[in-house]
Structure 1
């Protein structure tokens with residue numbers, strides 16, 4: 001990555017100082033922003049993108065934000081426009097750490113809820129599988 005990306009990563013760490021501890025890991029030409037092992041934001045092309053759900057999308061849209069759309073350059077999905085479920089942090093929040101932290105906390109809460117939902121689904125599927133296995137015996 002270019003040196004400017006490292007500078008932007010430092011800016012994100014400073015902007016979200018109140019969300020500590022966060023970790024920024026390089027991936028796929030950008031970086032993921034993690035807390036407690038959960039990715040709740042991305043840094044791509046010196047922009048900050050937040051994990052969203054339907055309600056959060058509406059809030060961000062009202063602030064003039066838009067989704068991150070990935071367009072694969074190679075492979076079987078070349079030419080597609082894929083919404084990855086991340087929306088841009090509103091520009092005003094880049095100059096207001098309190099506002100940025102507010103948005104970041106919402107994205108983190110969404111990541112935590114999605115992780116808990118996945119964990120619950122996995123646990124339920126395991127329980128069903130165990131019941132089926134017990135019936136076969």
Structure 2
């Protein structure tokens with residue numbers, strides 16, 4: 001964990017990590033996303049809440065030796081790196097944890113606003129896509 005943090009940029013949000021009494025793993029929702037928090041030693045690890053393999057609830061998984069194992073299909077991910085040790089091609093998305101005023105916060109990317117159809121069509125038309133050469 002970092003000891004300090006500059007204010008977030010426009011493309012990220014700081015989310016206070018309030019640890020529920022007695023828990024070493026829990027979830028929180030923010031701006032439509034679900035995230036899992038794991039305590040390993042004195043470190044907090046924040047990941048996506050769903051397993052990249054098939055969407056299983058990682059917070060219900062077994063955490064041992066710095067790895068979390070999904071309870072649905074037993075895919076196992078290293079919390080420090082996101083690397084899957086069970087299968088090639090899967091990686092768990094992780095989010096930095098920083099201290100702000102002595103309290104831990106997760107750095108979460110700001111949600112991407114969906115583009116309207118008119119924005120999509122204008123961008124397509126201005127790119128020249130679909131023109132014969």
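Each value in this text was obtained by applying a stated rule to the coordinates, not by laboratory testing. The model shown is predicted, which means the values in this text are computed figures rather than measured ones.
Quick one: helix-only ellipticity at 222 nm (-39500 (n - 2.57) for each DSSP H run of 4 or more, over all residues; to 500) came out at -2500 when computed from one of 1, 2, so which one is it? Label of the originating structure: 2.
Suppose mean projected area of the Cα convex hull in nm² works out to 11.8; of 1, 2, which structure was it derived from? Going label by label, the one that fits is 2.
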